[in-house]
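Throughout, read-outs are computed from the coordinates displayed, never taken from laboratory work. Everything numeric here is computed off the predicted structure, so don't read it as measured data. Cβ atoms are built from the backbone, for glycine too; each structure is taken alone.
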Structure P
Amino acid sequence: MFKALNTIIDHLESVAMVAFMSIATIITAFQVVYRYGFNSSLFWAEEVVIYSIICMSFVGASMGVRYGSHISVDVLNAIVPPAINRWLHIIAAVLGIAFAGFLVVYGFFLFFNTLERGQLTAALRLPMAWFYLPIGLSGILLILRYIRVIHLAWIEPPASHAEELATEADKLA
């Protein structure tokens, strides 16, 4: 079940990142052409690009958990045995779940509160609430990713960084 869900989330994240990055890149290119080629500009381009980059950031947070690329302090991981390293990963994932829980609760609160008020974006005149929705959705994705981290750490203790470096050195030799 975890593997199928992980595959679906991987695909959705990849598609979302490509879509948001393409939108931001294409609209920025059009804006440059309009501004310098036609001495005019698209009044809505900056807003769309900013919202695309924000959405990429929230999707990227979940992808960071998937690839284990978030900023971390690895001093303890380098010196403790694998059994303790397992618990360090689990504790870090539980703290990540707590943070993601706040994103879910307050992200959806912000979404529904803004939707109720009917606030519109400045240039596009679209409901602002829809641009807050990625906060709560990102929290859900983060929780799923951190549950997978806990599951994998429970099945097999993560190797310490010293062991990983020794393995890489053996491969190079």
Structure Q
Amino acid sequence: MSDTLAPDLVITRADFADPADAAAIVAMLDVYARDPMGGGEPLSDDVRERLVPALAQVPGAFVLLARLDGEAVGIANCFTGFSTFAARPLVNIHDIAVAPGHRGKGIARALFAAIEVEARKRGACKITLEVLSGNQRAKELYASLGYGDYQLDPETGHALFWQKRLS
């Protein structure tokens, strides 16, 4: 994996009201959704239509877009939450993805650096994320950036991310 970052990479916070940013958010999330690590299925037309207006209504939501020569090649969808133990905000990275043809070029690292800058601006005490246990490449990247299992006491084990789907 090469970490040679293209000098023309630009990372910006998306403006949900900007049609170009909105289109880039939908396109990049669709790229991620089609990837095996994103479920392997394209976004439905309904989700494509509702995604950006719905994100704009979520307090604390922000999206970072990575672009090369104006083309969106990476995305980070993040949400501000709250740590009760620290009584401070936290930032959760809900989605992070780089387009397949642009992986291994340092784009994800640049997105993580931009997320950290934004988290510090928000006074966040930590950044959280979820990762599939089989996504070895992502786990290696995250570990190299200082991320790891969450645990309070080794005897009680590490945190697991569970879900219950509501229909």
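When relative contact order in percent (Cα under 8 Å, 6 or more apart) is computed across structures P, Q, the figure 26 traces back to P. For distance in nm of label points 7 Å out along Cα→Cβ at positions 33 and 153, find whichever of P, Q sits highest and give me its label. The structure with the largest value is P. Given a value of -27000 for helix-only ellipticity at 222 nm (-39500 (n - 2.57) for each DSSP H run of 4 or more, over all residues; to 500), point me to the structure among P, Q it was derived from. Corresponding structure: P. Source structure of the calculated read-out (FRET efficiency 1/(1 + (r/R0)^6) of positions 81 and 105 (r between Cβ atoms, R0 = 30 Å, to 0.05), 0.25) within P, Q: P.
Suppose volume of the Cα convex hull per residue in Å³ works out to 141; of P, Q, which structure was it derived from? For volume of the Cα convex hull per residue in Å³, the value 141 is produced by structure Q. For the read-out distance in nm of label points 7 Å out along Cα→Cβ at positions 57 and 89, a value of 2.2 was computed from one structure; give its label from P, Q. Structure of origin is Q. Computing FRET efficiency 1/(1 + (r/R0)^6) of positions 65 and 121 (r between Cβ atoms, R0 = 35 Å, to 0.05) across structures P, Q gives 0.75 for structure P.
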